[in-house]
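Pasting the structures here.
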Structure P
Amino acid sequence: MEKTSFILAIAAGFVFANACCYLDGKKDITPNPQEYSYTFENNQYGTYLAGRVAHIRHELNKASDYYILASQNAPEKQMLPSQLYVMLTSQGRVDEAVNFADQALKQGDRSPFIYTIKTIHDIKQHQYEQALKNIAECDNDFAREIFSPLITAWSYAGMNQYEKAIETLGHLTKNRGFKPMYLLHAGAISDYMGKNQEADKYYSLLMSSSNITLSIFPLKIVSNFYLRQNNKEKIQQILDKVPPHGNFSLKKTIEEIKNSDSGVEPILTDPAIGVSDALFGIALILQPENKSEEIALLFASLASYSNPAYDMPKMLMGNILDNRELYKEANDIYTQILPSQPNYLTAQFQIAKNLILLKQYSQAENILRKLVKQQPNNHDLYTNLGEVMRMTKRYRDAVIYYQKALDLYPKKYLQHSWVILFAQAAAYDGMNDKQNTEKTLRKVLEMNPNPLVKNHLGYILLRNEEKIDEALELVIEAYNLSPDDGSIMDSLGFGMYKIGYYEQAVKYLEQASELSPSEAVIYDHLGDAYWEVGRKNEAVFQWNHALTMKDENEEIDRQLVQKKIKHGKSRHIPLSFDKEKLDSILPQE
């Protein structure tokens, strides 16, 4: 329960729009069984166990290497190829994955993903006829609806069969939601095959579609075509489709388009480039579905394998790992994005945010300071610098950075800046600046009177023993809105304790300890309440328990708790309050 701490959930910093991981594929980790506490000599299962350990640690490249060794010797090796082709694909090692997909196929594995991997590998190798044969084996609804039309169309493009490519792609139009994807790829195939009039037709239809915004790669493909055609009017029409508040990479792409001329080289020089965007689009469609996240990761990895210069699949893969709180693994993906690629700055920002969550504050600060030099007017950077300052107890600096972020926040969306203001209040609280803490929290309350804010202001007032009637009212309002929140339940119990309602305090604090069992301050509060109702042995137990818990935000006074354990607690003097008012709003059982 972080009463005085709030880790900001800043938006990912990049936009995946309209659907309109990969590592570089090299085996950069050599198996070394000595890293693990197993004895491998004369043990045919040793490498498999080492692979399992690496797998559990999410060291998937290393796990893959061990599994490869194990597959050569383990008696039950029939299971390993099926594990390996998926794992290797997820790491961008598709050339290796194909070999194990073939082994799994011989052993009876009939997963459609086997043929998916083989198809993409074939296209990368320009073996389009073989790709078509493998696509035909992907016989399921998902393949028929989206995968097969897209990948078959690009395979026909590779075989210089334009009519068949466009005809096959037309199957996408059976689903109205796929129309933007159809128009984009019909235009791209026409563009690739030199059918300029047709390309213009499809791209124009795409841009005239309602509620369409172009993400980075479609933006680059379409603008590249019109730059080569020297059609400035269409280029402006494209730029009008760009979201008004873009991120680093989007702004960089727009600048590149504006500074380019008709001498630019074409982007679509290989069908694999078009296939890459098709696979990325599929990954985007799958990503919001929690049950499909693993498949989305695989398609994103295949997209990056098809076109290593395309960095959006890496960003998507990192984003999925972020959502699963695998921050180190996400950073391993983000670090593969090069300074020359459009999403480099965005990736660096994501790395910094993840380092904050991993509590590697010094590294995060170094990255953020470099980014600020390149993007001095970006409020997100200052917000995260404020987080680093606050989490490292440099509260005055935190207040300054938060204020800088607030000053830069778009006026149109100022109502959403309450999160930054809330963090600034926490920084003031860290400075023990009671006046500014309360003043800032009241501003936040005006902007967004949600349970979090009500509870926090109420708790601060209770802790400072000020405006008790208002404090109780705020906490009770928060409880009524969110009765299963352990932090709010603790505040309610703490408030009951402060006014001498000790039995009620025990009831609420016991519930709080069940809802948030890892919060040290709750056990300190519960110990105090137990003491006042005469349950002194239980009070000492709870105080001891509080000392064994992590208290990274230093919410409890450890010396005072140790003193209570040794000498007991002095009798609590209840605060004055309006009993009639409280009884009218106190939750009824």
Structure Q
Amino acid sequence: MFLEKIKSPADLKKMPTNELETLASEMRKALIEKNSVCGGHLASNLGVVELTIALHYVFDSPRDKLIFDVSHQTYSHKMLTGRNAAFLDPEQYASVSGYTCPDESEHDQFSIGHTSTSISLVCGYAKARDVLGNTENVVAVIGDASLDGGEAFEALNYVGEIEGGLIVVVNDNDMSIPENHGSLCEKLTELRNNNGEIKDNYFKSLGFNYIFVKNGHDIENVINALQQVRDTKEKVIVHVCTQKGKGYAPAEKDREKWHWAHPFNVETGKFISNGPKENYGAICREFLLNKMQQDKKVMVIVASTPLCIGFNAENRAKAGAQFMDVGIAEQNGITITAAMAKYGCKPVFATNSTFYQRAYDQIEQEMCINKCPATMIVTHASVFGHSNDTHHGLLDMALLGNIPGLKYLAPANKEEYLAMLDWSIDQNSEPVAIRVPWTGVTYSDYEIDRDYSEVRYKETQKGNKVAIFALGGFYSLGIQTALAFENKTGIKPTIVNPRFINAIDENYLEGLKKNHSVIVTVEDGIISGGFGSKIAQYYSETSFRVLNCGFSMDIPNRYVPAELISSNGLTPVKITDRILKVMENL
């Protein structure tokens, strides 16, 4: 076995090229076997095995700088840079992250989880290299879909200002997460269909030299192309065509489904678990499709993440012209959404919590200053979303919750979510974001309101002395805490479902002063700048004690949700103990 003998790229370089195909087969086998147990980004990694081998065969990492865009396709890179045990030994499967990580290896230049940044990073490296008089190669590896992102366009434009050599390897697999969209996609298709020879080559128009590799799974061809550009003093695009999911039939057939794979049976290609019977993606999809059928003004916009609201290919087709995928371009998506709302439509934009960060300015400027009555659905906003430092969903309340003019709602259950969504789509006065409770589908045991135009907290249990404000997906944690506290003290606390993340119900807060002395806030996000901080600020000039319970800003590179919850003291017993300590000091 070749793979187990490779401890660094130096070992790879000693191999004759006629052995590299066998190495590629071993790497694919390791990828499939590990992902079948752990899950992970499978299709994208299967597609770049040969390309990654060629990159390390030609370039001299870490002296030469290889920067992978998004970096969710770097499993092969990790195998070739001293981390192959994490793919060969089941006991070490959890020893590496799913993205590049400098803490793991000197071959990883940056921790990267979001898209369209690699060309900018390479520009910075190239500029610094030239000023300091160094000579190493700097190489950006970027997918065709990542070229959609605004920063990639900005960086391609700026490359012309760099004096020394710079290499951009475009991994073109004709896919984003779902299908690609847009004019650039059409031009890449023309290049693929014409062996890289078209009159209006986009890359050449920006001043790049251009090399086309028709078959990115022919290792020798890829090596030859990269050897041509090694140590170049020019700006070069190496356009490599690959197949997403290469080498595993189910992933080749359904590339969208296998972009990120749950644990699966290798022989049958069936996921071992299909998840809970109910999920908010499917619930949202059915609601929106029905709403769209009733009202042609209702539009759905996504940024390459349609499955977060259940819009697979079949349901995208059902929605027809009322559905838009702008590609991996959240800034563009938010601004388009704002314009559609201003025009008089009822647009709904949806993506993961972590990706809203990329469009913060557009939400604040185009959406909120202009008071565009659009709806933004925020999914995976929870400790139970993505569990790593680049994709977790714990920052959104601190970010979106402090934008003037945005109403940010946190439903606690299915009925409340649908009521908020229905109200938001049909109202025409303000932009609204809805934080989907990503802790599992639960049902209401209280009457659901239908109008959220005025800020009103919902008291679901009347008590005294202690009031527990349990927000959104952590509403059930608040109920459990109230029960634990009452069992331990005999005091029945008040339970509040705040519903509004970034707005204060002053009348209700004033009323609590009559028979309460301790306020507890529980939220599924970071404490600093979050919901609870607003309650604490409101009571800051009173004798009230406010205990904020949530997550610190110390988010690990990777984490197990239950462990992070416990380490932040977010269990009924630990919160109860904290309340008692506060009460002792009154």
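Side notes on the structure shown:
- Structure from which -20000 was derived, helix-only ellipticity at 222 nm (-39500 (n - 2.57) for each DSSP H run of 4 or more, over all residues; to 500), options P, Q: P
- For 1.00 (FRET efficiency 1/(1 + (r/R0)^6) of positions 260 and 564 (r between Cβ atoms, R0 = 41 Å, to 0.05), calculated) the corresponding structure among P, Q: Q
- Comparison of P, Q - label where Cα Rg over 2.2 N^0.38 Å is highest: P
- Per distance in nm of label points 7 Å out along Cα→Cβ at positions 116 and 484, the highest-valued of structures P, Q: Q
- Here distance in nm of label points 7 Å out along Cα→Cβ at positions 148 and 540 was derived from just one of the structures P, Q, and that gives 4.2; the source is Q.
- Distance in nm of label points 7 Å out along Cα→Cβ at positions 132 and 388 - highest-scoring structure of P, Q: P
- For Cα extents along the principal axes in Å, for residues 236-371 alone computed as 53, 48, 25, the structure of P, Q it came from: Q
- Read-out mean count of other Cβ atoms within 10 Å over residues 308-315, computed value 23.9, structure in P, Q: P
Bear in mind that the values in this text are calculations on the coordinates, not laboratory data. Every value quoted in this text rests on a predicted model; they were computed, and no experiment measured them. Cβ atoms are built from the backbone, for glycine too; each structure is taken alone.
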